[in-house]
1. Supply the structure label, taken from I, II, corresponding to distance in nm of label points 7 Å out along Cα→Cβ at positions 70 and 566 with the calculated value 2.7.
2. With distance in nm of label points 7 Å out along Cα→Cβ at positions 222 and 238 as the yardstick, tell me which of I, II scores highest.
3. With mean count of other Cβ atoms within 10 Å over residues 174-181 computed per structure, which member of I, II shows the largest figure?
4. Tell me which structure, out of I, II, gives -18000 once helix-only ellipticity at 222 nm (-39500 (n - 2.57) for each DSSP H run of 4 or more, over all residues; to 500) is calculated.
5. Taking distance in nm of label points 7 Å out along Cα→Cβ at positions 38 and 598 for each of I, II, which is largest?
6. For Kirkwood radius over Cα pairs in Å, which of I, II scores largest?
7. Which structure, out of I, II, was distance in nm of label points 7 Å out along Cα→Cβ at positions 54 and 142 calculated from, if the result is 4.6?
8. Starting from the value 57, 53, 38: which structure in I, II was Cα extents along the principal axes in Å, for residues 254-541 alone calculated from?
Structure I
Amino acid sequence: MKYETKLKQETIDAIKALYEADVSPNQVQINDTPSNFDGDFTIVTFPFAKAAKKAPPQVAEELGQFLSEKLDEVISYNVVKGFLNLTVVDKVWTTALTSILATENYGTHAPLSEKVLIEYASPNTNKPLHLGHIRNILLGWSISKILKAAGKNVTTTQIVNDRGIAITKSMLAWTHYANGATPESTGIKGDHFVGDYYVLFAQKLKEEYEAWQETEAAELEFSARKNTKANKEDFFKKYKDTYFNKYSTLGAEAREMLLKWEAHDEATLSLWKTMNGWVLEGFDTTFKTIGVTIDKTYFESDTYLLGKDIVQIGLNKAVFYKNEDGSIAVDLEDKKLGEKIVMRSDGTSLYVTQDIGLARQRHQEFGMDSMVYVVGNEQIYHFDALFAILEKLEEPYAKNLYHLAYGMVDLTTGKMKSREGTVVDADDLVQEMIDTATAESLERNEIADLPAATQDEIRKNIALGALKFFILKVNPKKRMIFDPKESIELQGQTGPYIQYAYVRTQGLLKKMDNIDPEMATVYTELVKEEKALIKLLMKYPTYIQDAAKEYDPSIIAAFVYNLAKAYSKFWHECSILKATEPGAMEFRFLLSEAVGSALASGMDLLGIKMPQRM
């Protein structure tokens with residue numbers, strides 16, 4: 001991008017010299033010249049027409065003449081309406097490649113002082129991770145890596161929901177039906193083991209509810225509340241939550257267990273710690289498998305009382321007010337968010353109360369300048385309200401908070417569900433991807449000469465690369481459909497396609513001992529496929545900054561795919577080992593080295609490892 005930066009400044013100076021007008025860098029738009037036109041760079045002159053008091057084609061003509069006379073690099077130009085197409089000497093491209101190869105960690109920025117906290121993952125300890133969690137975790141991990149590459153000091157966090165009625169449901173089901181079974185005694189991974197009891201509770205509750213619907217009490221409830229349009233089936237579908245809280249024996253036991261937990265009952269706490277430990281150990285295994293780490297984990301059992309003191313201080317300062325029922329609220333009408341309750345009438349806290357307190361605690365611990373919450377888009381209102389409240393409280397970081405509200409993930413078979421036990425389990429999905437990669441690898445039989453452990457590692461990297469790339473190539477804000485079969489294809493916009501392009505570059509590099517890199521300097525007549533690759537490589541630093549600014553890994557995914565696709569075209573159109581032009585083979589080796597490095601770097605920002613063989 002260095003030459004484009006120079007060309008932008010030269011354009012600003014030219015407009016000043018030609019028309020005595022000032023234009024800002026934002027007004028100077030420089031694009032790659034479309035392949036159906038002659039040129040390397042295209043300057044859009046429409047923004048200059050008003051200042052020049054001339055039609056865009058005339059401005060383009062005069063600007064082209066000015067730049068071609070002033071800049072030695074510009075060897076020709078042509079005008080298409082208001083677009084000025086410039087062709088530059090090949091030295092622009094060869095110099096750029098030399099600079100890219102000489103730059104350590106090309107594309108990344110040295111660490112700056114800005115501190116960013118990223119919250120992601122944040123599962124519940126009543127069930128294993130599922131496909132929805134996978135998108136959350138992969139987004140958070142990739143964004144943390146992209147922000148680091150952009151020069152930020154990044155800390156990753158999560159808040160694990162390890163308390164509440166959902167947790168006691170699993171505990172109660174284990175108490176009633178496990179007969180002392182453990183993950184060790186059953187050979188079941190800890191989070192799956194506990195999740196099975198959460199599902200079992202739902203099944204037993206369903207049986208209990210169906211039996212209750214045949215009782216006199218159920219008939220009386222239906223008779224008292226029915227309307228002319230409702231039938232029994234519709235009524236009882238809507239009534240199940242009321243039943244759980246009013247009639248259910250299991251519901252009463254689960255609530256009683258929660259009260260014992262809150263009262264620090266020794267036996268209840270002991271069981272809670274044991275079962276949570278099983279789940280957390282299972283989570284750690286899954287995180288290790290997919291190659292993700294988190295710097296600091298918070299637990300809701302430790303933080304659920306946070307924020308109460310801040311609410312009281314806010315009440316004293318008239319930031320909040322007390323309603324007639326005793327609840328404490330804040331007026332967010334100025335943000336078009338209505339009234340938000342921040343503490344219940346009985347003095348108990350809400351999620352927003354906890355999040356207010358946790359935000360302050362994190363700032364005290366890490367002194368972050370900004371924070372990113374990676375949470376599904378069903379929580380948009382919650383975070384809009386939270387950020388507005390923190391602003392009203394004049395928290396020093398409040399104006400630098402961002403909610404990455406990502407869309408849900410569906411499979412090709414439809415929407416996921418969890419309470420019925422039909423969730424798309426993360427571990428099962430990863431294993432399915434590995435099994436598919438293994439089957440395809442065995443069919444191709446291209447790595448059979450390698451040790452078994454190395455083969456397994458390659459297949460795992462391909463499988464995880466397929467999963468991660470397919471999810472991260474989609475803009476986070478969009479709902480998406482995950483297709484396991486499509487994701488692992490060697491053709492199209494997939495992880496394996498990009499990994500294969502990288503493997504090609506590495507195969508060439510093994511032969512570099514036989515070449516003299518200095519010979520590359522005599523190669524001066526580049527072909528369009530070589531220029532296309534260098535253009536893409538020059539833009540890599542900008543793509544990193546753009547992805548960091550937008551919190552969008554799909555920008556990096558698009559870059560590595562386009563680079564792999566351009567390299568594939570180069571591979572098929574340009575002879576490398578049998579190149580006849582002086583210096584061409586050496587130049588193409590160096591170009592392949594730069595491409596391989598950028599592919600590996602970009603995929604690393606997506607959390608994807610590159611295999612040396614496929």
Structure II
Amino acid sequence: MNEQNLEKLLEVKDLRISAYNDEKQEIQIVKGVTFDIHKGQVVALIGESGSGKTTISLASLSYTKPGLEFTGGQVLLNGEDVLTAAPLRQRQIRGANVAYLAQSAAATFNPAITINEQVTESAVLHGILSQEQANERALELYHALELPNPDRIGYRYPHQVSGGQLQRLMAAMALCGNPDLMVLDEPTTALDVTTQIEVLKAFKKVIREENSAAIYVTHDLAVVAQIADHIVVLYSGEIMEQGSADKIINHPGHAYTRRLMDAVRPKPAAGMGGTVGAEFDRDVPALSVEQMTAGYGGIVNGEPAIPILRDVSVEVNNAHVVGVIGESGCGKSTLARVMAGILPQASGKVKLEDEELQGSLNDRKLEELQKIQFVFQMADTALNPKQTVGQILGRPLEFYRGIKGKEKRAKVAEILQMVELPPEFASRYPMELSGGQKQRVNMARSLAADPEVLLCDEVTSALDSIVGANVIKLLTNLRDKTGASFVFISHDLSTVASFADEIVVLYAGRVVEQGPTDEVLEPPFHPYTRLLISSVPELRIGWLEDTMQKREMAVGIARGVEITAVGCPFYNRCPMGIDATCDKEHPPIRELENGHQITCHRTVEELTEAERETQQILRGYEKLVDESMKVVV
């Protein structure tokens with residue numbers, strides 16, 4: 001995109017934002033940032049947590065977080081400085097001229113109000129459109145964003161749609177008033193890979209068709225490569241380099257940009273994970289579930305009113321990491337909740353070292369609770385903000401192990417060092433820590449109980465690539481030192497491939513494939529495993545468009561998850577589905593070597609041949625790209 005031919009929409013000139021400490025000394029947060037956004041353009045702000053991405057993007061709404069002040073520079077929107085505008089004018093700009101899309105759509109929508117009321121509210125409130133016009137505009141956007149049942153979806157409540165649909169509905173809310181600029185703050189970070197593609201495709205289409213502009217805030221360079229025209233690389237409130245997406249992705253000039261690119265997780269493949277020593281081996285699994293069925297809404301005639309998991313069997317060997325992968329709603333977190341006793345199963349068994357556990361944690365013994373610890377996804381909500389780190393870690397030491405006084409303080413310091421934090425952190429409060437530090441404290445609290453199994457539920461999903469990689473390294477070291485087992489739940493296949501010894505692939509509450517990591521990933525036999533791996537973005541401009549040309553991707557992305565009691569639940573999305581068989585009969589479990597299992601009506605030979613054909617197509621495409629590049633050179 002030639003910027004010289006485009007009209008400037010937003011000009012950020014020498015922007016400076018500061019905070020002041022208790023001694024009234026100025027601490028610069030944003031240090032003289034300058035960049036432009038042209039109409040029809042997407043500008044990405046990238047960098048680690050704390051680099052100032054969100055702080056700078058919010059300046060376009062003339063807004064700073066509490067405790068921060070604008071101390072210099074200009075932010076010109078269509079030539080008008082929004083920082084010096086009157087408060088009433090600033091209010092008009094927010095929502096009417098500049099719209100903000102937050103990271104969490106679930107937290108943005110009011111659960112008690114219908115979707116359409118919320119999508120149209122800002123446009124009507126600012127007097128941009130009448131209610132009737134806003135309803136018409138919303139309907140157009142529902143169609144443009146490729147939402148299911150666009151004529152009816154506005155009458156639903158937020159909890160009645162999926163995470164990916166809610167994220168696109170938030171885009172409809174932002175676009176309803178025809179804003180000049182959208183601020184997209186990590187809108188796909190917490191989404192699974194297939195939903196992420198869905199949302200990116202919709203965002204890209206609507207931005208192009210509406211001729212609007214956007215600031216895209218993210219730490220994920222692979223996502224940036226699919227949507228951005230211009231990239232601004234930030235570190236500690238300063239611009240390291242900026243330029244076209246092609247220049248930054250293919251010819252990075254600054255060492256920090258290259259460091260960010262090195263932290264991009266590679267495509268999941270065999271051989272990425274480490275090896276497990278035999279010193280912690282035992283004859284029985286550390287934790288297992290057998291033929292387990294679970295759900296919500298109570299149990300009716302031996303079945304959950306709302307079934308989520310059906311006939312699931314998983315073993316977690318001692319000092320092993322079992323990665324559980326799948327899209328949102330497939331039952332990953334429900335599986336962990338059953339293991340922990342938070343949700344009693346409707347049928348089946350949960351065993352700890354071959355001893356059957358009671359379904360509810362209220363009926364389990366203290367030592368059983370101690371041995372299975374849950375590490376929650378969001379450290380911000382998992383840690384008590386009114387307690388110091390020392391108090392947070394001291395509680396499980398005292399409750400489970402009876403450690404008090406000086407011994408407890410010494411043990412807290414030891415646990416902090418175990419998660420690579422200094423002992424002085426014991427006197428700090430969670431609000432004084434970074435996101436990565438809070439996640440380490442979150443894990444340290446579980447480790448304080450001296451558990452045998454840690455259930456990690458999306459513990460790296462909200463962290464940037466560099467911090468997330470450090471957390472995985474830490475968990476690997478802890479596994480090697482303590483012999484603890486991990487159930488690692490994630491939608492990030494690259495992270496799972498680098499950390500897990502075994503992988504369980506869940507779809508619509510059923511295990512479709514499981515086994516050693518290398519054997520599940522290469523070749524990925526089940527069509528759903530192939531879909532997941534194909535959905536991991538590559539650090540390559542044009543990858544999104546190329547990927548959507550594949551038949552299995554077009555079918556798999558376009559249709560949603562359906563939990564079925566009959567047949568294979570993946571049938572409606574499967575490019576290899578057999579009519580009158582896959583939709584009628586439950587697929588058989590096919591046993592391969594080393595405990596590798598596939599649940600599919602297709603034979604192993606048919607699945608292997610399908611994978612071979614896919615690889616031939618990809619090699620042909622790569623050869624075509626290489627030849628075209630030679631012509632360009």
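What follows draws every value from the coordinates through simple rules; no lab data is involved. Quick caveat: nothing in here was measured; it's all calculated off a predicted structure. Cβ atoms are built from the backbone, for glycine too; each structure is taken alone.
1. Corresponding structure: I.
2. Structure II comes out on top.
3. With respect to mean count of other Cβ atoms within 10 Å over residues 174-181, the highest-scoring structure among I, II is II.
4. It was calculated from structure I.
5. Once distance in nm of label points 7 Å out along Cα→Cβ at positions 38 and 598 is tallied for I, II, the winner is II.
6. I
7. Matching structure: I.
8. Comparing all candidates, it corresponds to II.
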